[in-house]
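Listed below are the structures to be examined.
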Structure I
Amino acid sequence: MRAPESDPDAVEIPREARRPFAPRGAALALWKSNAREVLIDGVAGSGKTRIALEKALYCAMRWPGTRVLLVRKTRASMTDSVLETFENEVIPVNHACLARGGERSHRGRYVLPNGSEIVVGGMDKAARIMSTRFDLICVFESTELSEDEYEHLTTRARGTAMPYRQMICDCNPAAPSHWLKRRADSGKMARFPSRHQDNPLLWDVEANDWTPEGREYLDRLSNLTGHRRDRLLLGLWAAAEGLVYPDWDAAVHLVDPFEIPQSWGRFISVDFGFRNPFVAQWWALDEDDRMYLYREIYRTGRLVEDHAEEMADLGAVGLPIVCDHDAEGRATLERHLGARTYGARKAIKVGIQAVTSRLRKQEDGRPRLLIFRDALVSRDRKLAAAKLPTCTAEEFESYVYPAKGGKEDVPEKKNDHGVDCARYASMHVDGGSRYRLPDGEEAEALVPVLGDHVVALPGDDETAYPVTI
């Protein structure tokens, strides 16, 4: 990290410790801006996070006593994304701020020799960051935040060490109705749309052509379809057309983790996969019939046996498992986990009705299907690099019906591994008897589950779906 050569107050870093950095395009515009609120948005891979981190470190080094906040919706999501980039690409090699603070997953701050601090936080633990003031606040993946959360953060930009205060938001585009785009369009934020050509790793200025890495990266993005292609490849704030679950709202259905009472029912749902993601979801059922997804494995490229060993370490032993109808996979889970597996009820249309019913708000304003933030045990880097969903919550925003055809059609067989698993779980708890099947479709014999009470049809133990108490 170093300031542009034209800056007379450039912070000198020993040459051997420097990280290559040459801002251009939207990144250079953000670097020079002293606007109170700034949004840098656009295509995936254009260096949005990198420039925000570069400016954060420069400001902290340039003005002694500066306090910088690096924040996302959750603190845990910072570790393998923002902080990895910060430590491996931005902070000079062997810099003093890395000498203390512990492991990256638990680091709360970077302390510089000049008295400046770079604090790491998440809005899931907002009390830790809302009681102090900062000169510069960088909000990563800012579309994850609600407007109320963001506006609360703006009240913390009250530091006095820098000559100006600034809020920097970085994000990939979301729906055109998102509050962040509306805020920028209204003039409250300076907006800098970024392009792939802004990233020196992807575009060679001297050759006026893509680098080999750039071509490979664009090829991966070109395989995306629908609104994901519009947003990540083209940088458009585009709506997802034909959503299967339009009631899904991350602001409503994602909740902060809490300790689950021992009295609640628990079970696991599984969708097998190797090239496609293997998904295992831990569910808890409260006294008000609400389902909470509190733990999740979502990984590619591993054998069922390896998943089973990890599941055992994560508390799956003895819990009933509702899963896809792969006999070998089921036998492997049963052998490793000492639990019985039950074939999932896989009727797609009635299962979608079951999930839809649970996603809708009830009279008390709350839905009956909720997901813990950071339920994901570990992020699949290959999926993340391919800009594919890395957890069930991300699938809800990508699971769509075909572009041509009515909603009676079956959804596209894409981005459906976690939502299929959630469908198995909903059918497991609700049974399906309350949902009407389309005319001409044969109804299955489904048995509802109430707490730990299980009713089995004579001669068919597959219908006995227990919930462990």
Structure II
Amino acid sequence: MSTVINGAGLPLPATASAPTRISPAFYLIWLGQFVSMVGSSLTGFALGVWLFQRTGSVLDFSELTVCSTLPALLLMPWSGSLADRWNKRLILVACEAVALACTAGMALLLWLDRFEVWQLMALQAALSVSLAFQAPAAYATITAIVPKASFAKAGGMFQLANAIAQFTGPLLAASALGAIGISGIVVFDTVTFAAALVALLVARIPATAASSDPARPKRDALKDMEWAFNYLVERPAMAALYGYTTLASFLSGIVVVMIAPLVLVHHTEKELAWVVTAAACGMLASGIAMMGWGGPRKFTPSMLGLAVLQGLGIAAAGWYDSVASMCVCAFFATLCNSVLTGYMATVWRRKVPRERQGSFSALQQGVALALIPLSAFIGGSLAHYVFEPALMPGGFWAASVGTWFGVGHGRGTGFLFFVVGLGVAAAVLPAFFHRGLRRFDDEVSDAL
């Protein structure tokens, strides 16, 4: 039996083990996080401009990515276990407070004109530590305050918030940089973090009570991570589904880092902005669709058809060179990917026991974090050392592939998109003939 923590942190008796309607706490937390997402989007754009103007080095962006992801990746095995066993509200509040302190410190250093690149790296590492503990706790919290039938709607709302932040953030930041400068933008972000913290302090969030059964084995972080892995292994259909979606995500991640070079080789920065905006619109549309539709009540392999369509959209983006066609492909591929990602999140929430949501989420998010730098490195290396040279005049593929795909600057990157897109589609196709996936909901019963 779980308890509910009120705004003052006092336990309230729980009347049911699962919610029957979306808790007001969810809407309060969502609003706070939405405001914070917008502020962070502005800051991310402004800091990117600041870093490039300060150093002019692309390598610094790679180092910033490492500082932003590596600490979280290393801590995920422990943070997921703690999210299952500790008071989730306290974890979320503490992490939001750390983020607030880091952003406020950044604002102060900028105001004093004493902000340096190493300080940015250090603060990003601290924010990554905060994220490592916040993400599994937030995942488990949403499961606790949202009824099973509304998981897709809740996921759609967060997708919508993220899409709006990505859509408006760069545009607002570009205008705000001239009006209030980077220090003003970071101060605004500090205020948004404060708003998110207040929302968490006020919201009522369920907390998992510690087991008082002395016969029950004690849990630790490594055993919890092992449990999450074994939970997949013991359910072949679930492991297969996770494998298919993870492979598709990895392959599509290979080309994400190449979007800007693909567009800019023949087009302007303004036209790149149109392509990025089209992708954000695809995410926005997916959030609206998930909120209104909610997805099917049961999993069907046909849902993986979205990954096939996403792959075809990626392939088409590499084949066609016009801005209009790339905008259509970006919208289409992002829409399919976001709807599939949102729907799969509802599947995992239903199939994993409530008291293990944090551990399973940590496994998923740890894998996702590991794939980001790996896929980016592979994509960049393949484009730079293999595909681009091979499709230049006189290159290894110029007389074969080049006769129908074209040669010259950018065609190698385009061909990489084409190959990876077809790879995404081909990787998922066997799932339609997987016997376990056709009977997924019968073989893997709901845990909630």
Structure III
Amino acid sequence: MTNQESHNLPSLINPNVSYQEALELVMSLADFERSKHSPTNSVFHLERMRLLMARLGNPHDSIPTLHVAGTKGKGSTAAMITSILRAAGLKIGLYTSPHLHSAVERIRIGLNPISQKDFANLVRETWPAAQHVSQMAEFGSVTTFEFITSMAFLHFRTNKVDYQVIEVGLGGRLDATNIVTPTLCVITPISLDHTKTLGNTVGSIAKEKAGIIKPRVPVVVAPQTQEAIDVFNNVTSDKNCPLVRVDKKFSWEKTSSDFGGQYFTIHGMENDYHLEMPLLGNHQIENAATAIAAIESMIDMGHVILKSSINEGILNTRWAGRCQILSYAGKTIVVDGAHNLSAMERLIQTIQENFTFDKVVILLGALSGHDVKEMMSAITQLNPVVIAVKSRHPRSLLENMIAKPARELGIRVHCESGDVSSGIKQAVDISGPNDLILGTGSLSVAAEIIEEVEGITPEIYYNIRTRNNF
């Protein structure tokens, strides 16, 4: 959105603004998450965010912060850290993105999303500051992500949380969240994703993620490729940061797993933990080890967190859309937001290890900017039947753009569906009692399947200038 366009929006908001009205205002700002074009790094900078925070009294500086970056697993890891700290009796603010069903999911106290009323009040409180900054031609208009990030910081200060766990949105170095001076940095596994914005090698992406590292602030790094580790070793050495490499300091093994979750042991720096977790997949055990490494680092800094709180926190971690099991019309459906090759490979491994089936029917959709053919090369291992779908997300690829590369790889495509709901019905019709339905390719596909199965009313966004939904 241009500065001139920002002038066409209200400078003040009715004190009784509804949630839907507030949401439409926020979504009327420049929204790179939902833009049909992949932005380059040149459009991102932190000056505008710093001005916005200053206008709001710098709420981000008032609370100790755990800053979480990475390509894979950063949301799940942030949720685990939050759940453990909550089990320890602490009040925790959690900020993540994107959301599955509703924008309120991005801002949480503990793992509970804020209310629609609180969201609307935060928009009303934040809007004048955003309008002021947007009218400063030097820096351009505040974006949707910047605005919601500022709302989160404001909410956490108002609610006097003990810690805020902040997930990076995109990259790290120039992400709007990177105005914090954290107590601890956590970096989950790095792989190729958003290459047009972050670079086309693991090393270049790791450099962007390493941008959250601050001088002398401890850093916990999940298992990585050597290319990424070399980057983190260099940056932490240059900035004199204590570095905990999870692959060097921790080990783990799975005991068993079933539909209800998995049982495993983690050998940490301080303790051994015999754990149960509702989230499936070896990668989630790795995420748990990374979360516990972060907690043990906090203990080393003098924070009192009992082993029992770690056990309880891992047990009670819930994070929707990640290998989530649903039942619909007598069929088993698994949904997962895997959207790149590495995540898809982990999902396929989880499916093979935890499910038995005669065949797999995959509802597959993807967003522009992701390598569809690369993802499909992983799913060929399942010898699936594919239903190509298009989600409501503005960046969603047309169904024929999913079907064409699938056929080129020799994957059987049953049909192409212009919406996820119709695709689900097709999948149910062609699957037998011993078949598995898998919905994946993007979080938007996972979200729409969950909405259909659980009867969740979808949140539709409108552009308040054109009234077109998007």
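Bear in mind that the values in this text are calculations on the coordinates, not laboratory data. Just so it is clear, the structure is predicted and the values come from calculations on it, not from any experiment. Cβ atoms are built from the backbone, for glycine too; each structure is taken alone.
Hey, helix-only ellipticity at 222 nm (-39500 (n - 2.57) for each DSSP H run of 4 or more, over all residues; to 500) derived from one of I, II, III reads -11500; which structure?
Among I, II, III, the structure yielding -11500 for helix-only ellipticity at 222 nm (-39500 (n - 2.57) for each DSSP H run of 4 or more, over all residues; to 500) is III.
By the measure distance in nm of label points 7 Å out along Cα→Cβ at positions 119 and 335, tell me the structure among I, II, III with the highest figure.
Going through I, II, III one by one, distance in nm of label points 7 Å out along Cα→Cβ at positions 119 and 335 peaks for structure I.
Computing FRET efficiency 1/(1 + (r/R0)^6) of positions 71 and 343 (r between Cβ atoms, R0 = 35 Å, to 0.05) for each of I, II, III, which one ends up highest?
Top value of FRET efficiency 1/(1 + (r/R0)^6) of positions 71 and 343 (r between Cβ atoms, R0 = 35 Å, to 0.05), among I, II, III, belongs to structure III.
When you work out mean projected area of the Cα convex hull in nm² for each of the structures I, II, III, which one comes out largest?
Once mean projected area of the Cα convex hull in nm² is tallied for I, II, III, the winner is I.
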